[in-house]
Structure P
Amino acid sequence: MKRCVSVIMAGFTSYAVCAAERLWQAAGDGDWSEPANWVDGILPGASDTAVFNTALSADAVVTMDGSAPLVGAIKVDNADNVFTRAFEGAQAVRSNEFVKGRAELRGIWTSTHKAITGVGSAAGQTAWLDLTGEAVFSATNQHALYVGTANNARGRVTVKDQARLSLSAVDTDFGISPGRNTGSVGSIVQEGGLVESTGRFLPGYSGYGAYELLGGGLRLPYGAGNTRYRLAVQSNSTGLFYQRGGDLLVATNGLSVGYHFEIGSGNNNAEAVYYTDGGTARFETQIRLLSGGSSVNPCYAELTVADDAVVEAGSTVYLRSPDTTLGGRTAVNLNRGGTLRAPALLQGKSGVSGLNGDGGTLELMRSAEYATLFEGLHAVTLF
């Protein structure tokens with residue numbers, strides 16, 4: 001497939017710039033630089049999409065050793081989910097698309113272009129992308145990672161070992177968003193390595209989105225006015241943050257922050273759960289449950305801190321955001337030794353909210369609110 005743009009110049013001189021899909025045809029392992037591995041012997045260029053959709057009979061490795069400094073996109077659309085197509089070496093890209101099937105990055109992808117990398121874009125199918133070893137995917141100019149980009153599509157990204165995923169979305173609505181599309185399922189599982197994103201962090205944007213932090217470090221520095229941290233964004237969405245290890249840092253970078261870490265949007269039928277039973281989490285922002293929307297139909301937000309987990313907020317934790325109106329329920333649970341540490345824990349808007357303690361620890365550092373700690377809560381249960 002070719003997409004051409006013709007340009008007419010002075011003196012009636014014309015030329016055409018074409019963007020084409022260049023098809024990989026190697027049946028197994030192969031070098032990017034070898035023309036025989038590409039249909040018609042043409043290697044992809046800066047405006048082209050490198051398409052990998054050949055059937056595999058075993059795991060295969062693509063060695064990215066091409067001389068072209070940039071390719072328009074890498075598109076993986078495997079015929080089945082049995083075998084993995086791995087990428088070694090280094091390649092600059094504008095963006096990537098993982099339609100379905102299994103892909104693994106062992107080398108380096110870099111991008112300096114404003115673009116979206118999508119994982120899982122075929123209805124009824126699943127796409128996997130694993131970053132392993134010392135892999136690096138670094139995008140430095142307003143880049144987004146969307147996981148689950150079509151209705152009934154599924155995507156999963158795994159970061160492990162010493163791998164690094166780094167996105168700089170700056171002052172845009174880009175960033176990390178699993179469960180991006182209505183009806184989609186998207187998850188990011190971090191077993192190790194480092195994930196950092198300056199921009200938006202939105203698990204469960206319109207579909208079902210989950211981020212699992214099992215090890216390594218997750219860094220969400222505040223970039224500018226478009227920065228958002230929110231679980232379950234749109235109506236009918238589900239957002240989950242699940243932490244069993246590793247460490248999370250939501251940093252303000254010394255800037256005046258107008259937004260908060262929001263567990264649940266408060267929109268109709270949106271459900272958000274932040275559950276942690278291991279690792280540490282440090283927020284330099286407020287934590288707000290049910291924040292940013294108004295619901296008529298039911299919605300739910302929960303923060304549970306259990307076992308060895310420690311969650312520390314540098315500002316107030318609101319069981320209900322002061323800006324939320326109408327319906328919805330919230331709960332903060334402290335179980336089996338989990339520790340929540342904050343300057344203050346406040347109800348915010350009136351509504352159905354509960355604080356439940358079963359062996360956990362609540363440490364409050366601002367004594368002015370001690371006397372009114374439980375005011376306005378629908379229920380306080382201590383075991």
Structure Q
Amino acid sequence: MGTAAQGPAQSAPGNDPANLDEQAKRLAKEQLERLGAGYVARIDPQRRIVYVSAIDPGNFQRVTALLSMQHDLLRRQIFPAPLGWNVTVIFPTLNDYRRRTPLAKAAGFYHHPSRTLYSVSLSDVLLHEFTHALHHNDQHLSRQQHALWVIEGFATLFQRCKPTAAGLEPQNDWSLGDLQETVKAGKACKLAELMTMSQKAFLEKAETHYSQVRWVMMYLYRKGKLPEFYATYKATWAADATGRKALEKVFAQDLDKIEADWTQWLLELEPPWKPGYTVKARLGVRMKPCEDGVEITALLRGSAASQTHLLRPGDVVLAINAQQTPTPRDLTAAVQACKPGQIVDIEIIRDGKVTTIKQVLGVGGPEKK
């Protein structure tokens with residue numbers, strides 16, 4: 001996930017529908033000419049999204065449907081206004097992505113000046129960055145520049161959700177257990193500090209800060225106060241861009257009391273990544289960390305992976321069941337959160353391109369008590 005700096009909201013040129021239609025065609029043509037062979041383009045004129053892709057047709061169809069759903073539900077839930085410009089979403093080859101990205105470990109980023117999203121992720125990071133794109137539009141319409149914790153809070157909250165009739169329902173994720181340990185150890189920063197934090201300071205302890213802003217937003221969501229908070233924040237932004245006054249207003253409490261209640265609530269939650277089964281699920285691979293994720297170095301004899309031959313040595317795993325797996329520890333936790341025999345979606349890089357395979361999980365040893 002990348003965090004791009006934003007300048008003050010500016011007027012978007014050419015937001016007449018006819019102009020936007022012509023601009024979308026021009027954007028698609030320019031990107032195809034720039035990126036070269038192996039790319040295709042698709043325009044969604046209703047949602048104002050221009051897709052340019054080097055991924056296989058099946059995954060391309062799946063992720064465009066995923067973003068269409070995310071767009072529609074986020075508009076219903078939190079960002080009601082339609083896009084006032086075209087957003088370009090590019091699914092590049094790994095080599096093309098690495099030539100463009102400013103962050104070595106980022107699997108995707110949204111570039112505000114060009115309104116362009118680049119992603120090798122086809123799941124949570126993609127949804128994170130797409131939320132940035134919709135929030136960027138909402139800030140522009142309000143002529144506001146929101147606090148970093150609000151920007152990243154929305155993006156992390158909505159990167160892992162279950163679609164429902166009422167909208168997107170944010171789900172618990174791997175960050176909960178780690179944040180609980182950080183809070184117990186007294187190493188989490190105070191909310192007052194988080195709300196005024198610079199981008200540089202935020203990224204110095206990125207994993208903790210991303211988790212913390214997600215779970216503050218999750219607290220608002222589960223208390224039924226997220227839409228009220230955001231409306232209040234925008235209404236009071238000129239007086240307090242940090243969001244502190246808005247938070248205190250919707251809870252009718254001072255920030256210290258809100259933080260105490262949030263901490264108690266957080267520590268009482270059940271982390272989702274503890275193995276929930278007497279027998280653990282097992283993928284059956286040897287692996288090592290690499291620049292882009294977790295590289296498969298071998299398939300263990302007799303394992304589920306070796307029996308199906310869907311994974312190969314040299315594959316780089318990005319996510320399991322839409323949960324990002326940047327380290328071997330994360331991959332192991334994601335597998336063990338599943339049931340033996342369960343079929344999971346594994347997002348991989350193979351031969352420089354991102355694809356998804358369906359892999360059945362095997363059975364490991366009994367869980368140690």
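Match the computed value 20.2 of mean count of other Cβ atoms within 10 Å over residues 120-127 to one of the structures P, Q, and report its label. Going through each structure in turn, the value belongs to P. A value of 4.5 for distance in nm of label points 7 Å out along Cα→Cβ at positions 32 and 176, calculated from one of P, Q, originates in structure Q.
When helix-only ellipticity at 222 nm (-39500 (n - 2.57) for each DSSP H run of 4 or more, over all residues; to 500) is computed for each of P, Q, the one that comes out at 0 is P.
As an exercise: distance in nm of label points 7 Å out along Cα→Cβ at positions 56 and 288, calculated from one structure in P, Q, equals 4.4. Which structure is it? It traces back to P. Among the shown structures P, Q, from which was the value 14 of relative contact order in percent (Cα under 8 Å, 6 or more apart) calculated? Computed on structure Q. For structures P, Q, calculate distance in nm of label points 7 Å out along Cα→Cβ at positions 48 and 152 and state which one comes out highest. Max of distance in nm of label points 7 Å out along Cα→Cβ at positions 48 and 152: P. With Rg/Rh (Cα atoms, Kirkwood Rh) derived from the coordinates and found to be 1.05, which of P, Q does the value describe? Going through each structure in turn, the value belongs to P.
Readers should treat all values here as calculations from the given coordinates under stated rules, not as data from a laboratory. Predicted, not measured: the structure shown is a model, and the values here were computed from it. Cβ atoms are built from the backbone, for glycine too; each structure is taken alone.
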